[in-house]
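Given below, in the form of structure tokens, are the structures.
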Structure 1
Amino acid sequence: MRRTVLYVSPPARLGGGEISLLTLLGRLPRDCFHPLVVTCEGGELVGRMRDLGVEGEVLRRDLTLIPRLVRLLRRRGVSLVHANTFDLRTAIAARWAGVPLVGHLRVIFPFTYVDRLFARLCDRVIAVSDAARDHFCREAPDLRGRFTTVYNPVALPENSSKPSDLRAELGLSSDAPLVGAVARIDPWKGLDVFVRAADRIRASRPEARFVIAGRPGESPEEIAHERDLRRLSGDLGLESDLFFLGFRPDGAEVIRQLDLLLIPSLVLQTSGGVKSEGFGRVAAEALGVGTPVVAARAGGLPEILDGGEAGVLVPPGDAEALAAAALSLLRDGERRQALVRRGRERFEERFTVEKHVQQIVQVYEEVLNQRGTRNDER
């Protein structure tokens, strides 16, 4: 029997969660599941979704959202709701309509009672890492049994596509070590640590060059942070050695052309609690394309890098340790190759699209069967 799944993804901008959703929708077995998508704003997600041939609606995120979702669930005979992020309105609508709900925990952030209520209303919560699950359940240990860890899928660039030549684009020689960071420009991504590490690396390897690929969001804090990064680069005299690339749709291809990828994410203490990497997609992309990684021991990054077997881990916020690890790898070609080999093994074990879809479908089947059993018992 072909069952309808409603995916609710309120933001329509393309972030990691939205990319993962699109990847899932592109491979979801259509003979078993018919996908519908609801967003709460127009944006790139809507266009990409339609390119995949997936039906969707844009519903305003206001007080009428819950009854409109309930009507949609009933009108379309939806069998399962998958909330792509924690959204209490979605949970209330699913409960009101009597439809099972799967939630998706994608980040480590300061959780509130609203988030815990959402999790209690879910039949199952998918966490993108054990670290994300453990952080959430620290305040709600009784909810741990509702969680299943399913790592994000990483779709690698097609070999048939013509790759860009980043070195030629930047006017760099082929023998200059190229070290980069690929991340949204946000304070908790630790890009200021990357800039300070670049200054230390350059002191030992003056021929090295550096790139930051990413852009800030729309918040004033993120926009100001990009200005601060450029100012820091200038203060350190890195203007001709550090390139700000902006957003790159070919992010995985950029990573492939780096000699090293540095991931300096922070464990950021805010007034409400901790904010950090729930997963760390660029680390998994690096494993898949064969680029060695030095990453902070933050959030889900140690899981991706197999506790340090598939990449080097350093303390978060420590520019000196980040630079020292990078310099050590630049000097040691054999170790770089060993990390690349283990990284590719790790990628095939955990992060392929096929593995992700298989695990998500298994969650759906389990939830539907459990709900069916409970209904039968009534």
Structure 2
Amino acid sequence: MPLSAVAIQNYRSVRNLWLPVEQLSVFVGANGVGKTNLYNALALLRRAADGTITRAIAEEGGVESVLWAGPRSDRKPVRLVLRAQFDELEYAPRTGLPHSYEIEIGLPQPAEAAFQLEPLVKAERLIVRHGRRESVMMERKGPLVTLRNDRGERESHQLAVLASETALAAFRDGARYPVLEAVRRELSEWRLYHDFRTDAGSPIRRLCHAVTTPTLSADGHDLAAVLATLSVIRGDTVDLDAAIDDAFPGSRLDAGDEGSWCRMSLAFPDMPRAFAAHELSDGTLKYLCLLGALMGYRLPPLIALNEPEASLHPSLLAPLARLIAAAAGHTRIWIVTHSEELAKRLHEETGKQARRVVKSSGATGIEGLKLSGEYADEDE
């Protein structure tokens, strides 16, 4: 059920965009054009899966802060709208295939019981496709949620979900609502990596619990466990060793368990001993985090990277591009970057052209992107 497109309306500098999601999607552009807003929109969709999207918006500064900042019509309230559309890879005759999930966020109306500027979920829709026919499996309008269960029966639930919660997260009976559960799990398994703390107090520099860890967490605190899982649990580090040698020629990574803890170290060819995580440079540790994110035992259905080149030496951009290209063969990857060099290297490795993010009249756009969600160069 891979993500195939994302729609974003009225989010900060994004007025209205319908973005196709490719196996590898690379967006490059200058500061201030809205690249990070594209990344953050994905992060908000993921937060809808665990029901915390309104809290995430509050943490960003509230609805007034995240809504479209350009001219507005006074005739109707402006709402933030996010939509995820999915590919169809197999046939499910009883329930159909998840096709799209959409959510609308807005401010309270005078009659609603809410804090004055609290972000509220105004509407949600989950659509499935049976061949060429579409069906609404979940529709939420204010306090009313209408669902179709596993037998195709329609259910109505009034006041079952608070306006600060999502119906997607609230109805968790996977047997009764299998399509709802499938979409919730798909979104919740996305991994978005904005930055990794590499300061002296970073948890990445400390030992972590020895627990089999197939996928790197968003903050990277379990990096040693992810790398040790490849070494100890899978027992195969051929690709990992090759990636280390590509980035740091002649070096050797060692990751394993000591009692109830996992640890890692990196040995350089010109140094007499290996260096533990707390001794590595910021750039080296950042690269190891990217390696853990892109080479884990189990890759998530979507990996999003925000400016992965930050704090890396230019010599690491070519190895990083090869690392991303290899991972893109197994999962979908979404990247926003300042680096023209990284974009060039990725094009050399994959043949995929980076999409340039621009701003016109205050609105973020993508060069060559048509209203249909297709790129002009694909027609050519």
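Taken together, the values in this text are just the output of simple stated rules run on the coordinates, not laboratory data. The model shown is predicted, which means the values in this text are computed figures rather than measured ones. Cβ atoms are built from the backbone, for glycine too; each structure is taken alone.
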* Asked: With mean count of other Cβ atoms within 10 Å over residues 48-55 derived from the coordinates and found to be 20.5, which of 1, 2 does the value describe?
  -> 2
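With distance in nm of label points 7 Å out along Cα→Cβ at positions 24 and 312 computed per structure, which member of 1, 2 shows the largest figure?
Working: 1: 3.6; 2: 1.2.
Result for distance in nm of label points 7 Å out along Cα→Cβ at positions 24 and 312 over 1, 2: largest is 1.
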* Asked: So helix-only ellipticity at 222 nm (-39500 (n - 2.57) for each DSSP H run of 4 or more, over all residues; to 500), computed for just one structure, reads -13500; which one of 1, 2 is that?
  -> 1
* Structure fact -> One of 1, 2 was used to calculate relative contact order in percent (Cα under 8 Å, 6 or more apart), yielding 15; that structure is 1
* Asked: Looking at structures 1, 2, which one was Rg and Dmax of the Cα atoms in Å, for residues 80-167 alone calculated from, given that it came out as 16.7, 56?
  -> 1
* Looking at structures 1, 2, which one was log10 I(q)/I(0) by the Debye sum over Cα atoms at q = 0.12 Å⁻¹, for residues 136-263 alone calculated from, given that it came out as -0.68? -> 2
